[in-house]
Structure P
Amino acid sequence: MHFVLKLSKLCDLRCTYCYEYDELARKERMPLEGLEFFIEGVAQFALEQRARSRGPSEFRFVFHGGEPLLLPDAYLSSLCDLQHKILDPHQISYWNIVQTNLFGVTRSKLELLHRLGIRLGVSFDVFGGQRLTLRGTDSQNRVLDNLQMLSDIGYVDDSGVGAISVLHRGNIDYAEQTYDFFNELRISYRILPLDAAGAATAPSRYEDLVVSNEAKVNVFKRIAERHARLNKGIRVLPLDDYLRSARRYLADTSASAYNFPENEWALIVNTNGDAYNSGDAYVPRGFIGNVFRQTLSKIFESDAYAATVAMRRGRMLTCEACRYRNACPRIPIAEMYASEREFDADGRLICAVAAPMIADYVQRLRTEPVGLLWQDTRAGVAAAVSAIEG
């Protein structure tokens, strides 16, 4: 179970497509008192589920923003101290990751995170020119320098770094080069196609950058082919998830069911404590409660949460007619953003990305050993930069 915690919206970049764009100058942060109440609620829920022999095997806390590394060292340390105090005595498994733009970060901050055992998720598109500074210039060169610093500190060698690369119309033609960049660094990454998070349409600020479902599938197939041939040991999401579903389908085995709340995938928690399911974040239909005022167990027992469960199960009915229904965990359709949803002539929801990608992998697995080429080499930042430059 993932908790995406919007610790603060304050940010030192102004990425064109950021869904927090209008709040990036706000300095409010999650109060430590509220976080303590929330973490106590996580512990209570975990123990209740353990007593019933069910529930998540671990929790993942994603420190998000804004730019969370603008927060003081003492704040991040205190947050980790709360987790140790509340979760460790009960042997509740968890880990932390900070999602950072890696623009204004200092070496001392990175060394602190390394000491705290916090993994890093770096938001870096490599191409496209949409990740802008406050002055409107491209942030890329600074981020490349800081990637080298990550390597010097040892984060990359410890596999403590992953990345998110937003796919949009401005960089869709460079998808293979983006893969080469992360592959050379041996940094696993998620391809995140640009959508209008939570809404049916994107704001005018970036509506021309949104990628269609058809374009996503075409790009994913190109990267899948490259990943099969050239992989140096990285994971590429969501492609690897589709590959696992294809393997399950061919082996006639089933994925773990997407059950609620035992296997809730991700909750998005706003700075004020308001929580939402992932696919409907920040819109009323996705609101489930406030984690600073309600324990997690109480939220999961609430009418608001039950409404989100019913809504997502309604979307998952689409899976019943799919040949891959048992092999796929059904999260792709349950947590589908409104802007991703396509419907047939009869108004029925279509699985326009996951299903065709699983089908593509099934075909590949029948003809070639997809994903089995793993080389045991490591390249430095300089080699990855050369991938950008051609």
Structure Q
Amino acid sequence: MDRKPPTKPVGEVPRRTGAGPAPSPRTPLVIVGGSCRAAAQSAAAAGWDVHAADLFADLDLEQATVSSQRVGGYPDGLVDAAALFPPAPWCYTGALENHPDLINRLAALRPLAGNSGDAVRRVRDPATLAPALRAAGLLYPDTHGAPGGITADGSFLRKPLASAGGRGMKRWTAAAAENEPPGTGVVWQRWVDGTALAAIFALADGASRLLGVSRQLVGEPWCRAAAFAYCGSIQIPSAGIPDPVLEQLQCLGALLADEFELAGIVGVDLVLDAADRITVIEVNPRPTASAELIERAAEASVLATHLAAFGLRSPVTRPPSRRGDATWSKAILFAHAPVAVDDRKLERLRLLSTDWSTPEGLPALADIPRSGQTLRAGAPVLTVFARGDSGRESLDQLQRRLAAVKTITG
């Protein structure tokens, strides 16, 4: 998602002024977050020596990095893990936006190529975000800090402020009102009917550029996802976005870059209604899960774009080049029961991924767990990719591939 008039999905990257000379090859970069695989692969493709810490330390994260660590005690364990990495700039992935104090804490120890904890706190606060959006003529759902006066008929969601991927969200019904204490750190937000979208912006120096838009897959039974859980994305070609929607996205990007002073890759969760009006649901001020579809559609590193906004030039630079007009999609498979990962399953998955890989060598499977693990019920198993001549064709292929993976993982 980007600022400036939304022209092409990928273009020259806005950069902060005063960027220093390009780093020499083998320049280290530290990435931390809940899941770092996509960001690490993107940074490695741009020539960085990546050191990463996340909750999974999957096989393909290990392959993309010089060193990787699986952390316990999230999120504080990320600080301890980062201390073991060489002195280098760092950036974060989801869902560290829920921990702005930790962002500031780690930023005091090494240079941050990302939005500060203070900037994150401001844009994630509904009381600050909502009036700014409405003053710009954009929509934001009716949101309350307490359930008093809210009808418990399912028209509102009880939503944690520190949420990620739709976890912890519930319809506010009479049963929920009776059984769930109001608690702290939650809001009640009106449900908005429409199509769930995600927009990716590249922001720098108060300017924005729209990189791409995707349709979000949420709570899909064929992914075995829980209700409201993010479970994938389907790329929307720029030609398929109506002009009124592009105009609203342009306005949104400018607001985030100028008034909120965000920089780098920023994702926004949206709902599009039948009248082509967008409602902003949430701002994620860091590289997001759907961003890698943009990278797969073009020979351009999303992390290189992100780092350039903070004055860090990547060792390897390539002019953006479209890989045809194919539509990319991805889906996350969740475990419906405990999954024991062993060498035999991994070999069968490797063969599938090899068979499905693109002529450019892009793998069809990602976030591959390690042998010897037992994944708990409800945990993510892996990510599947597909592409087709249209969104429908891409989704059909994605569903077929996910079905084939299920025969291996159970």
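Every read-out reported here was derived from the displayed coordinates using simple, explicitly stated rules and does not represent laboratory data. Model, not experiment: these values are computed from the prediction. Cβ atoms are built from the backbone, for glycine too; each structure is taken alone.
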* FRET efficiency 1/(1 + (r/R0)^6) of positions 178 and 266 (r between Cβ atoms, R0 = 41 Å, to 0.05) - structure with the largest value, from P, Q -> P
* To do: Assign the value -8000, calculated as helix-only ellipticity at 222 nm (-39500 (n - 2.57) for each DSSP H run of 4 or more, over all residues; to 500), to the correct structure from P, Q.
  => Q
